[in-house]
Structure P
Amino acid sequence: MDADKFHLPGKHYFLSHSVGAQPRSWDAEVAAGYGAPWRTEGFNVWGPWFDTLDRFKAGLAPIIGARPEDICPQANVSSGVSKVLFSLPERKGRTKIVLTEDAFPTVGFALAQAERLGYELDFIPGGERLADPDAWARAFADDVQLVVPMQVYSNSSVLAPVAEIAKRARAAGVFSLIDAAQAAGAVPLKLDDWRPDFAVGTSLKYLCGGAGAAWLWAEPETAKQCKPLDVGWFSHADPFEFDIHHFDYAEGAARFTGGTPSIAPFAGAAAAHEIINAHGVEAIYAHNQRLLARLFEALPQSAFLSSTMQG
């Protein structure tokens, strides 16, 4: 599907679970969205650079089923997780963070820092059972502050019921953070409909955007409750106020920005959005399922790690 629009080292490409293929337009996008304004605009460069970030968010929004204004650019998934973790309001008795043994390690490393605040990590056993909403039951207890499911588990391809997890978590007063790094661009996301509290992802994998262009999505009402510790002038409601004695959090997801964001990675990452959105993630997912069906038919069942593989 649109193979001619990507740089491919051979006829087939099997590395998208780690690093997506580079769009042929990547160089031109970086030059136009980052290099050219820097070279020609002087102090006015900030306007075009802001436009580059806005273009990234606008292209990503339909891919993850969200509004652009609820997306905040991040350097990587770990940064997004940490910013969420240290922004949550303290709530008496809610001292546990629930994740799974199958979570990507960087997420566990970031969440473990919550022990400094008195939180305890509670690990649900991994495996195929993670596809069952009832396997997550302990995440909805009244002592849980945050539950962190991966939409697709990278070591098994198990697809977690993140919409149901988000629904049950909200009903129980538990914050939810979806790790969509292994899903965005390959599996449909409907964040506005599912209404988790947060989601994080990267452009590195199926979004074919390269490193350094991760993202954090924040539900607007939840964002109002959060006060990130990792702030900077771009977390400010008015970044150009320049009053060192006055700080107001920006509205919504923007408060999670921190200091000066990188521009070049987001200029490059936007290159693939046009290609993906021309088809839509639903169509891409259906195409992948047809290819998987052919694979399943050709191999014995014993060759598969999981019967629920839907990566």
Structure Q
Amino acid sequence: MKLIGHVRAIRALCEVGARGSFSAAADALGLTQSAVSQHVAALEREAGLPLVERGSRPAELTEAGRVLVRHGTSILARLGDAEQELGELAGHRSGRLRLGSFPTALTTFVPMAIARLRREHPGIVLTVVDDHLQGLLPRLADGTLDLAVVFDHEVLPSGAPGLRRVPLFDDPYRAVLPAGHRLARRRGGVDLSDLAEEVWVGGHTGSAWYSIVRHSCRAAGFEPRTSLASDDYRAVQAFVAAGLGVAVIPALAVATTVPGVEVRRLRGTTPVRRVSVAHQTDGFPSPAVRTMTEILQDIATRRDAGVTPAARRPA
């Protein structure tokens, strides 16, 4: 089987899978429907297996088709990267950066990095993707993102292989309590075990947030009793403000609190997630990837040193 010579056909199959029809794929590619059908048929002859379920509406890929699309998407992304970098070297294209970030980073320190990139390197064409960790890692792996602000913790899966993570800072979790709660009077912080008998508001089962917090609660000797679940930190704080429970959320998420809550540091067993910026290790990172990584590192260093956003100056 020799699929390497069928790049156009693989692109056509990927579009059929993404758009659910041969006609929509044809429109996206600027081809006729007949040409798309011929491309897919050529792939099927080469693979010796059907790739699309004929007669299904919308068009559905077979298992073999899904395998080929999964690998094909990565191949096409890599070829696009090569074309982009060659264009940059020849001076025909501006630099490109496809940056992903998890939400609490995107609403705190990442905008400062984006502003500095645009100010100091206006020629870089930037695209920003807002997604949760579970969505960012596959995008890095298949090459549809160049760089992503991510986090990790010992209880989480190691993620996609072949990624280089550059550490930025640790993000410790905080206790969020209703205003007037008995523990809110403890200005020096609270122990996680102090919350053992409380009703909790937390993330959905299976989320990274839930896994990290449950791991630390178990280490402290109890299982959190969750009454309400949301992966939106603002919603969680609103639930807490309404007296519906207590919560433990990352410090980044309480950079801006809602009225009616008290935030306290945790003593002893404290959940901590490690925030980093990640990119693929194969080949050399592009100048745009290196530049943004350095900017994020500098902002993280200034953040740890207690420099306020207003006091920051261009490097």
Structure R
Amino acid sequence: MTFCDTISYRNWENCLRLSNGTVELIVSVGLGPRILSYRRIDGGVNFMKNFDEEMADVKPDQWQSYGGHRLWHAPEVWPRTYYPDVEPVKHKWDGRTLSLKCAAERSTGLRKEIDISLPGSGTGVVLRHRIFNENPWAVTFAPWCLTVMAEGGELVVPQEPYVPHGKGPGESFEYARPLVLWQFTKMADPRFTWGDDFIRMRQDNRYDSKQKFGAAVKAGWAAYDLAGERFVKHFPFDPAATYPDGGCNAEFFTMPGFLEIESLGPLAPVEPGDCVRLDERWEILPGSAQRASESTVSK
């Protein structure tokens, strides 16, 4: 049975707990919103990073991450992207789906909504993200869903299937694996493993630099291995769409303390009153399923 109740979490009074007896999510509605915790109830690790200092010192006029999962809009532009989302969040629970509705951002005229659906059993969660344009003019942007992962894990991103060059008339000469790097990205950083089938990036507090890469992840998923469990984030890819940042439907960032798994929707003009939508599906796999899920791909 799925239920939703009100709790206090890390001294934040206005939080909701969703559970089906297998997994638990904790969502802030006093501000944000943020999904602050996602874990298996039977002793599972919380995959979400929480920034305790920020949570203890909310600044009404300054954007803070607070950690967890949030909804943004791309492209990243200062100060438009960094709206201090501290207003209370309207919410409704219908027994299966928690609907979250934010007030329109005063500086952008954009309004965010998130629906979180938790089935009656299993670890799967479905998130429907929408951003409405409340301005009297069209605005070009893309939905951007950022999940801040707890420290100490390893990101796994699937590559496109490797095909050796020179395999005859059936060989394609189309590019297959678009990869986007930032000026501060160091490909020789030891946190990276650039494999033929997977790109891996470790969150490691021994390294104080920031690293980021983006890609057109056509497989539509990325994973994070932590404490013997695997968090999997599923997201769409549309080959006909124009994505931000050189064609990225996913981006990945790390620095001391956390790692981010970010999905992005198409970049397009949004007319007044219209919205853009980006759905994600989450699941938690046990440690024994981590390598099994990759075993069908040759290394």
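One of P, Q, R was used to compute helix-only ellipticity at 222 nm (-39500 (n - 2.57) for each DSSP H run of 4 or more, over all residues; to 500), and the result was -9500. Which label is that?
P
Which structure, out of P, Q, R, was semi-axes √(5λ) of the Cα gyration tensor in Å calculated from, if the result is 30, 29, 14?
P
Comparing distance in nm of label points 7 Å out along Cα→Cβ at positions 44 and 76 across P, Q, R, which is largest?
P
Bear in mind that the values in this text are calculations on the coordinates, not laboratory data. Note that the structure is predicted; figures quoted are calculated from it, not measured. Cβ atoms are built from the backbone, for glycine too; each structure is taken alone.
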